[in-house]
Structure I
Amino acid sequence: MSTGPSSFADLRQAADKLQGSSLSSPKSLTSLSSHIPPSFTWSELTGELTRPEDKDKPQYVVALRACLDAEPSRLHEPEQDSRPDTASRRKIRQFVARIFTPVDDAAEDDNELTHGEHTSERRDQLARRCRSVAEDGLAVLERVGLPSGSDSGDDEDSADAANDDAQVLYTVTALADAGQPYTTETAAAAATQLLQEHFQKADKSDWIVDGILKQYLRPLFARSRPPTVTESGRKAAFPSNPGGDNTGPKRDTTNSESPQAKPWKYVDMRAISVFAWAVHESDGALVRTNWPLFIPVLLALVEDPDTPVRARGLTLLTEFVASVPDGGGLLHTTGLDSVLADAVFPTLLFLPRLTPEKESLQLLGPAYSALLSLAKAAGAADKAGSTTNNKGLPPKAAATLLDRMLREGIFSGYFHASEHIHITEELVRQAGRIVEAMGVYAVKHLKDLMPMYAAILMDPFAMRYKPAVAAAIDTLQTTLTNCWPRLAKTPWQEETLKMLMLCWLHVEEDEGTKIKDRKETVDLKVQLVRAADTLLAIMKAAGVDLKTAVGPLVASEKHLQPLFRIE
């Protein structure tokens with residue numbers, strides 16, 4: 001027998017005392033367990049703990065979880081008519097989702113004059129509130145169940161109810177994105193499990209296309225569409241007004257970072273996470289028929305001025321290109337491969353001093369990965385079109401893009417930021433990936449690659465930061481492996497010998513006393529010996545007399561014997 005609404009007064013009072021403390025904790029649930037009514041129905045639970053005036057009180061989400069975690073015998077479920085049960089579950093679901101949905105409604109009223117520090121602080125507070133109750137809210141949703149699509153079918157306001165149910169799914173999807181400020185690792189795992197169970201019964205592809213890409217993301221990104229693509233997501237023949245409508249007035253660039261222009265960034269914090277989930281869950285068949293829906297969002301993220309957003313966009317672009325069917329032929333035939341590449345290239349020059357070193361390092365790796373994925377797709381498309389030459393060189397489209405990456409990325413970046421050793425390390429590592437992709441075709445760039453390696457390996461102070469030396473040796477090894485036909489009996493042969501010799505002597509002089517230093521030294525020696533073995537094998541295959549070429553070096557400096565290992 002139900003004790004009536006008065007029994008919930010104690011529970012509400014106990015929940016209100018949780019304010020200012022850590023809501024999501026076993027202690028909070030324990031403190032509420034003694035105040036749970038001995039018997040209640042779904043309707044009573046809804047009427048007492050999901051009131052409209054409590055929409056900003058996360059403590060009632062904890063109270064709901066306490067009730068639903070109590071002994072099952074306390075909750076009286078309807079025996080015949082399940083409609084009240086369904087309506088109550090939907091109200092609980094929507095109440096909980098509103099509490100931990102990271103949407104800053106107040107930001108919609110901000111403009112470029114008021115949008116600033118206080119907005120950021122408000123968003124941080126919102127994220128903390130969502131995070132504090134995310135685990136409890138997801139536990140409630142696990143018991144109540146995610147919307148099935150039929151829950152709102154008999155409701156008079158079925159369209160509004162369906163939209164509310166969709167918002168619940170968007171929020172759960174966003175919470176599954178571990179590492180975001182509005183969720184926790186535990187909450188992300190719970191949300192992922194909920195989604196997996198939900199889409200065992202629901203059509204995931206239809207939800208991604210109609211629910212996420214069309215209904216949710218397209219309106220949010222409508223004003224962020226870059227001029228290089230049309231509204232349908234295809235390559236624009238005549239790009240004009242930046243980010244605006246070709247037929248209307250030019251958009252004022254001072255408003256480009258306002259909540260009105262980018263609600264997906266300043267209002268709805270879920271958008272990027274939901275899009276990331278859609279990209280991750282999309283297969284080749286879905287991408288083949290709906291690729292125009294992805295392109296405007298990808299370009300908006302890749303061209304965003306904020307480092308975390310741009311870095312996430314670059315990572316998603318790489319993942320998207322990998323999922324494009326026909327080996328990337330779709331991007332090539334539509335001309336979008338060049339549009340995407342042009343959007344990424346400016347990021348390669350986000351370097352110190354204009355860009356802080358830490359932010360630059362966050363961007364360079366994802367940017368080069370995105371371009372390499374586009375080059376791979378372009379190469380596959382060219383091969384499918386039988387455009388490969390008969391000399392074993394990369395297809396033309398891929399070779400052009402890889403050349404550009406070295407010239408406009410690696411070499412320009414090294415010229416501008418070589419004094420920043422961490423940037424140098426990253427550039428050298430990326431150069432190795434590009435050389436690997438180019439193969440023997442990289443020989444045309446030896447005149448720029450070799451001096452870059454030499455500047456690092458022959459620097460007498462290089463041992464102060466050994467990871468950069470290790471990166472340079474690895475990339476040199478990659479260059480030797482791929483460009484060997486043009487190395488023996490050329491000036492590059494002597495240059496490489498000189499690099500290896502001086503670097504070895506520097507390593508020998510830097511025998512550290514710390515265990516970490518000794519391990520790094522040993523690893524460097526192993527890398528150098530491997531590179532030296534490769535070089536000597538190349539020289540021997542070309543008919544070079546090793547005793548004549550290398551013997552005098554070893555004879556004059558006994559420390560080089562373990563490096564070149566010749567009699």
Structure II
Amino acid sequence: MSFDGITVHALTRELNHALQNGRIVKIAQPQPEELIITVKNNGSKYLLLMNANASLPLIYLTEKNEVSPLKAPGFLMLLRKYIGSGIIEEVSQPGLERVICIHIRHLDEMGDEAHKNLYIEIMGKYSNIIFTDDNGKILDSIKRVGANTSSVREVLPGRDYFIPAQKDKYSPFEITETMFYEDILKRPMECAKAISSGVVGFSYVTSNQLCLMASVDPGESTAALTYDDRDRLYQGFKTLLDTIDNKPAEPVIYSDPVNKKPLEFSAWPLEAYRDSDCRKLSSVSEMLYTFYASKNTYSNMKQRSADLRKNVKNLLERESKKLNIQEKQLKGTDKMDKYRLYGELLHTYGYSVPEGAKETVVTNYYTNEPLTIPLDPEMTAMECAEKYFNRYNKLKRTKEAVTVQIEETKKNIDQLDSILTSLDLAEDEGDLSEIKTELSNAGFIHKSSRTRKEKDLKAEPLHFVTEDGFDIFVGKNNFQNEFVTFKKADPDDWWFHAKKVPGSHVIVKSGGKELPDDVFVIAAQIAAYYSKGRDNEKTEVDYVKRKELKKTNGGAPGFVIYHTNFSMTVHPQVSGVKKV
């Protein structure tokens with residue numbers, strides 16, 4: 001879920017409960033756009049992290065402290081001067097905006113009581129941390145915004161602080177039934193989109209949840225809604241507002257049941273993710289920290305494999321261009337047999353060709369039809385015959401050489417295509433290390449000296465177990481495919497692979513038993529999911545007993561041939577198994 005007003009609302013309540021009446025004992029600025037405020041309250045110490053980075057704005061309670069730079073920035077010095085030992089009176093949220101305000105009481109230079117506000121705006125690229133006095137005048141901000149940057153609002157010392165109005169959006173606490181029907185549900189668009197575009201603080205995920213609560217298709221056009229649909233949506237809207245106002249948050253993180261990739265987070269459970277793995281957290285702060293930490297793990301994997309992926313794509317493009325050139329060369333040898341025939345016929349009939357002739361018509365003794373042969377008038381018929389034989393021999397040598405080259409280039413393309421799929425399936429550094437090794441062994445990239453740490457990296461195939469207790473092993477790259485097929489599998493185990501597309505080798509250990517029909521389907525679905533066809537609605541999968549497979553002579557690791565097989569068409573998914 002985007003960090004929407006609903007999430008901010010739940011987080012605000014949590015922060016207010018923990019920090020209200022607490023004393024600020026330390027303020028740090030570890031990064032240019034990040035603050036950590038340490039608060040002592042009720043015998044406990046809390047670390048409040050707030051980050052205004054455009055790519056990942058955040059605010060939550062954390063247990064991890066960070067080292068500040070030796071030289072304190074000006075904004076940090078200002079905060080320390082005014083609120084370095086202040087008391088947090090309240091943490092609030094204006095409306096359902098993506099804004100949290102920390103109200104702070106402190107003593108001024110004269111020892112009199114004064115008040116300040118610290119606004120944390122979680123608004124994507126417009127995120128900011130703004131410090132104001134009790135009259136709403138901006139004292140400073142972690143990111144200053146001038147008129148040349150924004151025509152809507154200047155964030156500079158001395159300017160009045162305000163939250164920019166969102167065009168055509170209404171505060172959910174001010175929306176009446178009539179407004180909901182007339183101003184929200186009459187927008188000409190999908191139902192969920194109409195709600196998210198018209199209600200402050202409602203992301204598309206929240207609006208989608210509201211539609212599902214009301215038994216309305218989120219993708220349904222607003223024009224197609226019945227009176228009962230609109231009524232259920234409004235009642236659901238009021239129920240949702242009551243929930244966020246009066247019920248404690250139930251923070252959850254939803255993950256892909258197969259690769260455990262974090263998909264979504266929410267302060268309350270979501271209907272749309274009921275089939276995903278659900279992890280319940282003890283607090284909204286823990287939910288945010290856990291989700292983004294996990295998300296970073298997957299993002300870092302993508303970043304670490306980005307250069308490798310780019311190299312493989314470039315190699316694949318180069319080999320494809322090479323294949324195109326080679327196929328044109330091969331097509332150019334089509335006249336080879338014609339030149340041989342010209343030479344043979346001139347050897348047979350050349351004695352009757354007059355000198356200086358530009359062509360001659362002879363009988364093709366293979367078809368008994370007349371054939372016109374072009375001649376060079378400055379050469380004899382025998383010399384012309386020799387010239388045609390030379391052309392034939394040259395094209396023959398070209399065809400033989402290019403045919404071998406085309407076969408080699410096609411093998412390279414197949415291997416690179418499979419490596420590109422392996423990069424999509426890679427889950428850790430061990431997988432990437434094996435892919436690099438395959439590329440260097442095949443001569444696609446230069447071999448580089450690896451560190452001891454890299455040499456110690458080991459990647460394991462995926463291991464699933466069906467409800468019936470059958471083990472399923474899945475290779476994530478060609479080395480692992482080779483291992484599961486020829487090392488892990490016994491001759492009577494079953495092998496599955498997506499048909500005619502790169503993908504994982506999937507082995508089902510039969511243990512000498514007959515596989516139930518549902519296990520065949522489960523294994524085929526897994527093979528389809530771990531292949532280049534995973535995004536298709538249906539993918540064809542071949543399956544055969546392991547003993548029917550043979551390695552290709554001189555082929556790349558993980559490449560096999562088979563002549564007898566069964567096939568089925570399935571939807572790519574992983575279900576009916578437990579990951580080990």
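Nothing in this text is a laboratory measurement; each read-out follows from the coordinates by a stated rule. Predicted model only: the values in this text are computed from it and were never measured. Cβ atoms are built from the backbone, for glycine too; each structure is taken alone.
For the set I, II, ranking by mean projected area of the Cα convex hull in nm² places II highest. Tell me which structure, out of I, II, gives -18500 once helix-only ellipticity at 222 nm (-39500 (n - 2.57) for each DSSP H run of 4 or more, over all residues; to 500) is calculated. The structure behind it is I. Could you figure out which one of I, II the value 26.1 for mean count of other Cβ atoms within 10 Å over residues 170-177 was computed from? It must be structure I, since only it matches.
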